[in-house]
Structure 1
């Protein structure tokens, strides 16, 4: 991919970091271009905490990584870094904190915890690991939805499928393995809020998702930013996914007449692939939690990417029982298939759940 820098490194430590990161990216086969040139796939944008000026990328197909330099890490670096992730409208924030001889490097994205890159400062291994994190964002993101007002009237209230999702969502929320939608635009200017909504097709994000098969070719799925304690309404909390259009890279959704639908979860393509490949699968759950002893683990491509959907679907297919599988996404969470949501939740409640490993020793 082609990459370009935006903004100015404001101390010698960050100048040195830029040079080493650019060299590592070029060593991995990527090409540095000027910001004025067209076609950069990746923007590495410096953010000054005293005078933040977010870079407005042309579309969601351009990956934006913010570079944040701190003389010393704040007491709550997780909260601080997440706030700057949102303020800078980025996919990923790289934090370089501490004195120049031995700064620590951290990364954070919207759907993953703050992670310390565990290699020695200024080593080739450290920058190789940073490039690995960035490389995952060189992906095809499936964010668009095409809404057709063709949902059968008898399904406008959702029926038993939506009822089952509501019950399962409450049980998962009580287990503490999914988090309800939060607003991302707080503290942003009106212009930046509008840009965020255009890039992410909304200003709310939820953590985890679930779906239930409706019939051979369709399934109900939670929406982006859903409140897990109130999964009730078709169009607001759940959508009926009927397919995927590869030509437009959009999920196809059936909605009732007279509603303003909300975008389905970005992982809808993964669920679509699982239902299509395994007719006996009746439900799919994705959680930001872990199972002790889990060994089937896929790389963590960005949420909503074609790459994540394909690699996780292939991993499920390789399991001894794909219809009742549990696989991991590296440093992110788990995906489970089952006969229905009740069956998956029964397995979860009997399993030793653990925090997601952060991989900080890598």
Structure 2
């Protein structure tokens, strides 16, 4: 074939390749997840509902293997009525560390909690966590939606790193922009390719350093946090206190959980790439991010002592165990199992403690949690 005829064929071959890849991606979704060929699954739209000033799970939302219930939670079928007598409902509040997508959907630490608690009574664990929720948004979610679903315990697993973003987190006062469903012709194959990185680690690290340096130059001198920002830590304390108050005001009891991360103290040299990845979307340097994590966990423990609520120190158990993380703070299946088991043991301990206190006082001023089958 002459060079001239070859270049005529190339565009058609490229179109055929892209069309074949798109068809293959759609057939794969149809066969594996029962997704229609003529729609575009989108995790944000399919699982999240913007409801005026709050962000919550979409009732009966569905994305690939993920199935949400009537409340938009990850958990067993649910109604607004309280759970049956003798059954304790536990709600998980948090951000992306508390949810899982892809083929691992259904293996969140909340699911491990449910399985670990099942032999010990009637427990109903409902996961209301949504990616990107800072404490102020979690408080709004609880006050406007979560509190109506009969939870007696609320497990709070916050992400301190939100408080090192370009702008400080705040309560939403104006209605948010509703999400828009992507058109059916949006490419699924391109989305899959964009999720993959074939670059070696040293190239990725170079790109991240370059991006961070450019971000630093594009802002005013002193914009980057090179020491612990006390105002952001104070805001974290304030939002945490408001959330605990909101939960207690509805008669539920919070359980606070320190935030665990991949990094030891000091971090290992092989974790440099992960720390750069965390720094990419932060206003702080890597060392300040780690310092803020420790300070926020100390603030959370102080809040627990002040309010008299249980604190579960996941960070003390899990920090530095790289095999339990997929990145800087999100868990592998083994990590989710460890956290789920830890929280299940903590819930059982709290239930037993409340029962013992109620028995010793004759029930005066203390209502035990009933989990008998």
The value 141 for volume of the Cα convex hull per residue in Å³, derived from one of 1, 2, belongs to structure 1
To test your reading of the models, identify which of 1, 2 gives 39, 27, 19 for Cα extents along the principal axes in Å, for residues 20-99 alone when calculated. 1
In terms of volume of the Cα convex hull per residue in Å³, for residues 76-115 alone, which of structures 1, 2 is highest? 2
Which of 1, 2 yields 14 [relative contact order in percent (Cα under 8 Å, 6 or more apart), calculated]: 1
Answer label among 1, 2 for the case where helix-only ellipticity at 222 nm (-39500 (n - 2.57) for each DSSP H run of 4 or more, over all residues; to 500), calculated from the coordinates, equals -8500: 1
When distance in nm of label points 7 Å out along Cα→Cβ at positions 212 and 252 is calculated for structures 1, 2, the one with the largest value is 2
Consider the structures 1, 2: one of them gives 1.03 for Rg/Rh (Cα atoms, Kirkwood Rh), for residues 140-275 alone as calculated from the coordinates. Say which. 2
Could you figure out which one of 1, 2 the value 3.5 for distance in nm of label points 7 Å out along Cα→Cβ at positions 172 and 308 was computed from? 2
Quick check for you: by mean count of other Cβ atoms within 10 Å over residues 12-19, which of 1, 2 is greatest? 1
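Computed from the coordinates by the stated procedures, all read-outs in this text should not be read as laboratory data. All values reported here derive from a predicted model rather than from experimental measurement. Cβ atoms are built from the backbone, for glycine too; each structure is taken alone.
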